[in-house]
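**Student:** Just below sit the structures, each encoded as structure tokens.
Any read-out appearing in this document is the output of simple, stated calculations on the displayed coordinates, not a laboratory observation. Keep in mind the model is a prediction, meaning the values are calculated, not measured. Cβ atoms are built from the backbone, for glycine too; each structure is taken alone.
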Structure 1
Amino acid sequence: MVAPRWSLVRRVLVIACAGLVGCFYVEPINQRPSIDIRADSSAPVFRGDTVLLHAVADDPEDQLVAFTWRVYLCTDATAFESCDAEPFFTGVESDAQFSVPALRGDQVAPVEALRVLLEARDDHGAAAKPAQLLLITVLDHAPTVDLATMPRYGSVVATPIDIFAKYTDGDDPLDALTVSFQVFPPNNATFTFEDVDVPPNPNDPTHRQVGKRLVPADVGDWKVEVTAVDPLGNTTMQTAMMTVVPDGPPCLATWSPIAPTPPTTLPVTEETLFQVPVVSDDLDPYPTVLGDPFLGATTFEWSLKQGGGPRQVIGSATGNSLALDPASFQPGALLELRVEIADRNATAIPCGDGAQTCSVISTACIQRQTWHLEVR
């Protein structure tokens, strides 16, 4: 083992003085070590992050150096009075590693800075002067917000659209966040905007969800802004855009039997059930959904025309089906059996009586179907 430099000097002095008169032995002065703090990373430090610091020492006599770390949680690290009186971390190793808490020791004020103090002393008692002080700014994570819109009835005017905001924060308790909504209607339209009860998810304690129910009174593009703010004022805003549409007409989805195109007729030799099993509509579908406060029912109108006679509405047939008995007619009779549907808007059928089918808006969505029949 190589002896420390000052041990060699001491031995040289002793040998040099041996046999000499008036030679004095002088104990060498123990010089102070110098120290420095070096961070493991230059990345910004956020609350909740893990910080790793290294103590670096240089001792003139190559003596062992012992370290003492003290780290204080602060609001303003430049003023000790704005820091906790007691350090939240202490250590005596050359490396100091710790996680930055979200709140100071009083559990009220958020951590905005760290005051790191490093002291050192060599094994002969010489203390490093001055102690090293490192001030670290601690940043605050902004909240995160995810929006989901759930129109219950296809975004039809005057029907509810549920809006859910799921939020979290990397370094603030969820109870400390404030979440607000703002609605921007088209043309200053009126609306209702009420809370929706959203129970907490026990399987996801790091997130919380709030809900609102928008009932718009007019069509057009609606915007809803959701803003989350943490205790330090960091803000996150998300926007949801919704296009509110008019209540469209109902559509005959299926019918039976198949209706042939004139001049082809459908022969009827026995009692036959004509029916519309399904009508698609935003608010008045068939089959009817019972118990829903916004949904209604399709209305059906059946009519019959024989030969060149007038069309007669069959008042007793108000449901989705009608049974036709050919025995009620003369063999060879030509009949036109028709069904027309309407929703709550009762939009008038725009086509003339001679049209086999009719559509209010598109040939892909018809409100009339006609069967041309021949009694046999």
Structure 2
Amino acid sequence: MPFPVKVAFLGGARYSKPLDAASDKKFCLLAQLGRIFVVSFSEDMWPRLFTQHARFYLLPQLPVGGLRYASVLLLGLPVAMWLIFCRGIQVLVAQSPYEGFVAAVATKLGAWFGRKVALVVESHGDFEVSLFLQRHIRFPHLYRPLMRRAAQFSLRHADILRAISTSTRDQLQRSAPDKPMFEFPTWTDMDVFFEAGASGAQKIGDLIVYAGVLITRKGVHFLLEAFAKVNAQVPTARLLLIGKPEDPLYAQSLRDQVERLGLNGLVTFQPHEPQLELSKCIARAQVLVLPSLSEGLGRVVMEAMASGTLVIGSRIGGIPQMIEDNVTGFLVPPGDVEALTDRIQWAISHPNEVQEMARQARESAKTFCSPQGYVGSYARLFEMAILATHS
């Protein structure tokens, strides 16, 4: 493929101005491939337009999920069309099958007027289920078939599909078995976590940490139940929950659960941290728990393993691709409080064994994702997408 290529990403990710360190590194790498445009969301209600390795068109972050999807249609579609006709993009990447509906409409309209643009639809999670575990959805019996049809439309019109794990690949293949498929992990800036793991930070042997947004899909309520049982046996145990209250109703239910279980003072809610601070928190913990009910990959698993911290994760989605059970971490059935309790108690009471497992996990993490591999995978993806369009 002749470089540079012109690529636009359309998705629901949120970006700040200026970009955080991890996003800055990501787009610096992608800029090696050509001109990059990003149509996504701001972190607040203000739209933003700026350039930092890529040209960012950030839509306002509206407070209601349904309105955000509507804004992608009403605002994102005109921006995508402008990029097709005025910036001559060659590839349009939709970062979920839902945003893919807008991207598919844009590429179809472009084709009608002689502008061929390759459409790549990505899946970063269980798109059939995770949306309804992400936040409270009003009128789900209406919303679900509408979103299902939007996803089907985008997959039907995609030129190439991209999955981030075996589970997301299998789901895409069931939905669109005739489409070419690429699989490679989502971007993760592992350097800061490897550095935290190499810093020699003193482990806090009874500290359990969770890192991620506070939404139903993450299963944090099961972790609280398990922690209550652990604390009854290990009174010094503490639980740190790091993450943004993405679903305010769910986040409040967690606080109510802490009070109901008599865990006040033992469970700490901490806002989302920049990667540097997050890596330090994870590196100090004895164990990180990811009790998800649905997970495309579970990036924090890689981050914790790189930090030298044992991970207990649900046997779901892409998590088993990263954790070898009883060797580099532990896998438990999603929602199984007793199994989760047992693994956490073992981790607290066997520090030497945990240290050896964490060491093996850290070595394993070195194979997960490299910047060169990430950019190279996208280069091959773009090349195939353009070839597929012109053939």
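**Student:** Could you tell me which structure in 1, 2 was used to calculate FRET efficiency 1/(1 + (r/R0)^6) of positions 162 and 354 (r between Cβ atoms, R0 = 35 Å, to 0.05) as 0.50?
**Tutor:** 2
**Student:** Of the structures 1, 2, report the one carrying the highest value of distance in nm of label points 7 Å out along Cα→Cβ at positions 210 and 258.
**Tutor:** Checked 1, 2; max of distance in nm of label points 7 Å out along Cα→Cβ at positions 210 and 258 sits with 1.
**Student:** Can you spot which of 1, 2 the value -14000 was calculated from, given it is helix-only ellipticity at 222 nm (-39500 (n - 2.57) for each DSSP H run of 4 or more, over all residues; to 500)?
**Tutor:** Going label by label, the one that fits is 2.
**Student:** Going by Cα Rg over 2.2 N^0.38 Å, which of structures 1, 2 comes out largest?
**Tutor:** 1
**Student:** Matching task: 15 is the computed value of relative contact order in percent (Cα under 8 Å, 6 or more apart). Pick the structure from 1, 2.
**Tutor:** Going label by label, the one that fits is 2.
**Student:** On distance in nm of label points 7 Å out along Cα→Cβ at positions 50 and 330, which of the structures labelled 1, 2 is highest?
**Tutor:** 1
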